[in-house]
Structure 1
Amino acid sequence: MYVDSYFSPHHQYSLGVEVGSGRKYLSIPVSNGVFDYEEYYELDADEYNAFASDQIAASEFAQSCREREWDDRLIERPGWNRGTPV
């Protein structure tokens, strides 16, 4: 289960922690035309703490996630019908 600790409505990203594993993440909303969902990108503790206090750095990272530059950090791999950022 993913629990958000911060949401930026302006920059469209969330920060939080996956309860079962304790992994920290930044998530972005996406849509595949049928349904909306979030993609979760794993962060290390230093990144999580930095993004929690620096919204500009977090929004820049979120944008690079939208551009699929950090797909190797996806906590859950998308299926064949991967959505596009909202």
Structure 2
Amino acid sequence: MTATEKPWSVKKLAVVLYPFAAGAVAINLFMLGLMGIAIGLPAISPEVALVASIPLGIPATWLFAKWVRNLMDEADGRKPPAD
């Protein structure tokens, strides 16, 4: 990245990463529903998991975008590496 380029903001990264994070949330909710069957809970259908992932994907996306922004800053030398 040259000195004139502005880095991506967390907000812009979150918009780009939302489909991936929401998809991961949907898969995890569905798998959690399958594991719940073992203790007597009703199963969660894939459709319910997908609909529930829409609002639950927002905080997951925000954390994911902050993590990616942190990695990008570290790679560009703007921040010292984490221990």
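Each reported figure results from applying straightforward, stated rules to the coordinates on display, with no laboratory input. Here the structure is a predicted model, which means the values were calculated and not measured.
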Output 26 (relative contact order in percent (Cα under 8 Å, 6 or more apart), calculated) maps, among 1, 2, to structure 1
Here Cα extents along the principal axes in Å was calculated and came to 57, 28, 14; which of the structures 1, 2 was it taken from?
2
Given that log10 I(q)/I(0) by the Debye sum over Cα atoms at q = 0.21, 0.24, 0.26 Å⁻¹, for residues 6-53 alone, derived from a single structure, equals -0.69, -0.79, -0.86, which label among 1, 2 identifies that structure?
2
Which of 1, 2 yields -7500 for helix-only ellipticity at 222 nm (-39500 (n - 2.57) for each DSSP H run of 4 or more, over all residues; to 500), as computed?
1
